1. For P(r) over Cα pairs in 10 Å bins from 0, in percent, the calculated result is 3, 15, 23, 23, 18, 11, 5, 2, 0, 0, so let me know which of 1, 2 that is.
2. Assuming 0.15 is FRET efficiency 1/(1 + (r/R0)^6) of positions 47 and 119 (r between Cβ atoms, R0 = 30 Å, to 0.05) as calculated from a single structure, say which of 1, 2 it is.
3. Tell me which of 1, 2 gives 2.4 when you compute distance in nm of label points 7 Å out along Cα→Cβ at positions 271 and 375.
4. If helix-only ellipticity at 222 nm (-39500 (n - 2.57) for each DSSP H run of 4 or more, over all residues; to 500) is calculated from each of 1, 2, which structure is the one that comes out at -19000?
Structure 1
Amino acid sequence: MRAKFCVLCCGLTASVFPSHAQSVAPAVITVRADQPGAAVPKTMFGLFFEDINFAADGGLYPELVKNKSFELPEPLLGWRALRGGAALEAYQVRTDGPANPASPHYLRLAARTASPDAGVINDGFRGMGVKQGEEYTLTLLARRPAGDVRRLRVTLEGDKGAPLAEAALPLPAGAEWQPLTLTLRPAATFAKARLRLVLDGAGTVDLDAVSLYPKTTWIGRPNGLRPDLVQLLKDLKPGFLRFPGGCIVEGRTLSNRYQWKQTIGEVASRQPMINRWNTEFAHRFTPDYYQSFGLGFFEYFQLSEDIGAEPLPILNVGMACQYNSAELAPLGAAGPSAPAGHDHAQDDPTLDTFIQDALDLLEFANGPATSPWGARRVAMGHPAPFNLKYLGVGNEQWGPQYLERYEPFAKAVKAKYPRVQLVSSAGPSPDGASFDLATKRLREMPAGLVDLIDEHYYARPEWFREHAGRYDNYPRTGPKIFAGEYAAHPQGVGNAKNRNTWDAALSEAAFMTGLERNADVVQMASYAPLFAHVDAWQWAPDLIWFDNLQAYGTPSYYVQQLFSLHKGTRVLPVQLPAGAKNGQDGLYVSAVADGNDVVVKLVNYAATPRPVQLDLNGLKRPAKTGQAQVLAAADLQTENSLQEPRKLAPAVQSFALKEGRASYRLAPYSLTVLRVASQKH
């Protein structure tokens, strides 16, 4: 990516209309159930994750302490001394005698005399969301080099410092680092709690790796993810998960790029890095935005597995963000493989560096325990391969510099992993000279080097309605299409006033009927971005919004869900009235077979009800009733919110058919999904 309403629950009626109600003749829609067409890929509708809008730290990754190991360039970011440190003799970050040489910074606190103010507070990520009665595990490393401080007084505090949970944590004697653990149980639910640590006595204490982590995580996994957010993802039944970005992959400079090898292994040893979205937008300036990498590539693979999605990692192709520095790694020449575990972070990388990272990632994901990088995966607790089938080469680069790097990159990967599907980039725009160049050159490359071309489109809602037929006339041979990032922006791309309106979502639904109709061309599609924290976002609109305790799906979320849950297995031909085109007068239609079921999706982008007559031609023994799921709102500015998370959500109904025919009234401004099964007898 770049820089008073009413839900009409009776979105369509199941009865034949009385003649006086039919002011216009119904549009006859014939679905040829006996002429199944192209297969609908299992990966058709998926997810795109990028750490923007506090999506990872402060969101999906539920660590509550910000800057827990004091390793940020601003080492006390997230921390502050009580009353300005007046009761402390020492309040400083040091590196002499660290607990972990890979994470050498730690915090020293010293007090001449005992004081209730001899301590520090961590504010978390726009506060810490804690729930009454649930358990939160405090872990830290501590040593007591001098004095008589025998314990830390630990407090989770709420509004105006009111304690939500309190406990004493005994400290070990001596100058050796010791791991300590404590469980806190808040007496009340609070969205913006803080953690307070106070020396109980006079003396000196060193602290490092201070973590406060909820015991309730997705499937109870240690270092696990926030359950409500993962459940929202799983409920979409996604075909794939694209990660870790997005522009995160590129970085403003190559030194700021995302390096997957820095995000695996022991969590405490992963080095944090500035988030490239922190100061990108003046209107959403967020200088405290960093990546801890507690959520790293291993956890992304686990998440993909948990939600039943194919993992689709995107790797840097030797190019920093072209909207920032546009820094390029030299092309170099194919050289010898680097040894396992080799760290390129301090190198002057050439393209060979990036190619080797890709080969190592494939070994990490798919290699046996006897391989160097496969052994790293096994050591992290996943003996079985992740069965990685897709790999993205670059995020959304463009121009000759990308093309001349993509080809040797692809050749090297395909030489060792010929069955891996490679995703290439058509750039950030859906048209124009750079798009045309990329499309032409990628299609001209040797067979097998380009499996999918990633097209991105952020535009106003009307663009999506007007381009629902975009892929009707695309080539049916050669590389397939990955619609990797798209969303309707009502106020224009990058505008801070953008909202997740029903107008945007319904326009996306109209466009998605065109994706579905052309499933032989479009193999994958994902809305972007995925997550946004209501108090810490940089980009809008987004699919799912959350605060520190709650989350909700937008109207676009429910559009995505309806398409994904009903994507079917085969495209079915749809015949409209003579002379009518799909999208004409705001009516958009697509249909699929799903086993023995027929699924028809209809978008009515009109302010009035629309009568339609459905004819399921060729469906053997059609059932006498079917199911309808309807998203409808007369007000196109309708939005969901934390207060009304399902203000606009699907309404489920049944409807009657007679010999595979039915008459309906589509609600104004509605998406309707009709499912009809064949009778068994």
Structure 2
Amino acid sequence: MMRFLLLLIVSVLLLPWSTGTATAGASPVLQTRGASALQAGTVQYLLGMPTADFREIAATERDWQLLSKPNLGKQRDGAWLRFTLHNRADRAQRWYLLLKWPVLDRVAVRLHYPDSGRWGTPMLAGDALALSARPLADHHFVYPLELPPDELVVVYMQVQARETLALPLELIDEKQLIEGKLRDVTLISLFFGGILVIVLYNCSLLIFTRDRSYFLYVLYLLSAVFYVLTITGFGQLYLWPEIPALSARFYGLSAALCFLTPMLFALRFLGIRRYGGWVWAVSITLTCYWGLVTLAILLAPTLARYLFMETVALLHCVVTMAVTLNLWMRGNPSARLFSIAWSTLLVFTVINLLALNGTLPLNAWTLNGQLIGMFTEFVLLSMALAERINVERNRRIAAQQLALQASESLAEERALHLQAKQEALDLQLHANEVLEARVFERTRALEDVRCGLEAANAELMRLSTTDPLTQLANRRRFDRLLEEEIRRARRNGSPLSVLLADIDHFKRVNDSYGHPFGDECLRQVAAVLAAHCQRAGDVAARYGGEEFVVLLPGAGRQQAVALAELIRCGIANLQLQHGEQPVPLTISLGVATLATPLESPDELLAAADAALYQAKHQGRNQVVLADDRVSDAWSDFSSQPV
């Protein structure tokens, strides 16, 4: 178990964390990657003026100050930011502005085009707002920026929050946005996967030992999961997207729970009460304080600001470190690993805070430092719990050996010796039965975990062969099935047909109505294809972009052409609308049938592609059958017995 957890830590540390190279002269606050055609100016800020609008801020005569670090501390009235962007390319481009601190209450962004004097549409995001109000659904605050060619654009931002105004900003293109999200999802998946293993492991130990320490440790793990979901933005993205009234409380509540639950765990696990003195007094005081903070956030959130959470949190870290070190020096066997685990979390947290304060570089390592430290701490605490089991087992073995020595020392008194030996034997048998029962339960729990992992792997295999947008088979799965069906057709002499389809003027649809509507068109077309592929063995797949392909085992030319015509009519009859405007949609199809036993998949697809090209050339919205390529060789081959 511990080897698996350590291997998972190494996997996290070896993730491809490179964030690219910032452009020359870029602001240390606004990170840009690979933006050779984009020139970004320095970031300036202005404190206060919470009720002003963007036009007033643009016209204000107050002095803007240079933002030299990605942190403005606590600002009750919020702050305004501005910076310039110059798209030096010869065409309009879309860039994405990322704010990687998704616990701010409200962040508004608006573009100003000084050359033409026009303003862009305001864009809003924040954990005090519903997810549907954001310009783009993402775990970070993401703002799409439309930059005209060779024109200066000024970006204005209004930031408001009750917590610290941390401002890790990044400017990337669409490809980097997708790569970054994939990287973040990979990290959070590894984190929660490791946490799930630790939770299951400690739940099994709780069942075996009935020790409340494991229950309190699981509570701490779940509190940390809640906190990570909040600070990474995945919680609001997937769990509470439309509950802004509660979402604003989650950051403070999860932080308070991450102080309360480890204190409850430490009180039980380290046995602090039996040491008494200042160690017990300080520990119980901090526990009661964080319990009070948790209740205040839940029941009276306006009072929480008067409880000095930040100051007490800093004091808590120092005091708890002093407590664990004191217990370590006083011979507490569990305090050693507990101190190391707590120290690890503190070190990574300090690295994260220094990066947000501008002292250390702000990159994926430092921005996710607390996440890495938290996971490392959990692994070390799991090792501490496992070590305690070993200590108790050694004590039990030592007790058994002592009982055996005592029985041997009474050898001269036969009756007492036999009686003591029988008692020791009964004790041993009982202990063995209990141990065997625990081993059986643990083995069964591990088997359940293994079955769960196998199911997860099967789901991953399905996802790897399915197009995520249309839920049809993807190209890799289709290519594999095509090869299998061609081999089967060669053996059985049965016909095999392929339909290759392409949506007519799809680029015009995307350009006119936007990519979200284009994605909806693709899903509607995929639904028509799936509805007409009901025979066993029929496969509809997305071949790439707006191009689809259908594999029809056992279907001859006439059947394939008839099915293609049904598909064409079904798509032409789709009732698509963009707002109140109807949007017609047509498709062109090329049909090819396996002609010779030696024909390869590439040749069959090339024939269907040539027919599709002819359909496009002849005016689109039609079905074209590939040239007749039936040969005597194929007829002879199909007539031979298999």
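1. Derived from the structure labelled 1.
2. The value was obtained from structure 1.
3. Source structure: 1.
4. 2
Throughout, read-outs are computed from the coordinates displayed, never taken from laboratory work. It should be emphasised that the depicted structure is a prediction, and the values quoted were computed from it without experimental measurement. Cβ atoms are built from the backbone, for glycine too; each structure is taken alone.
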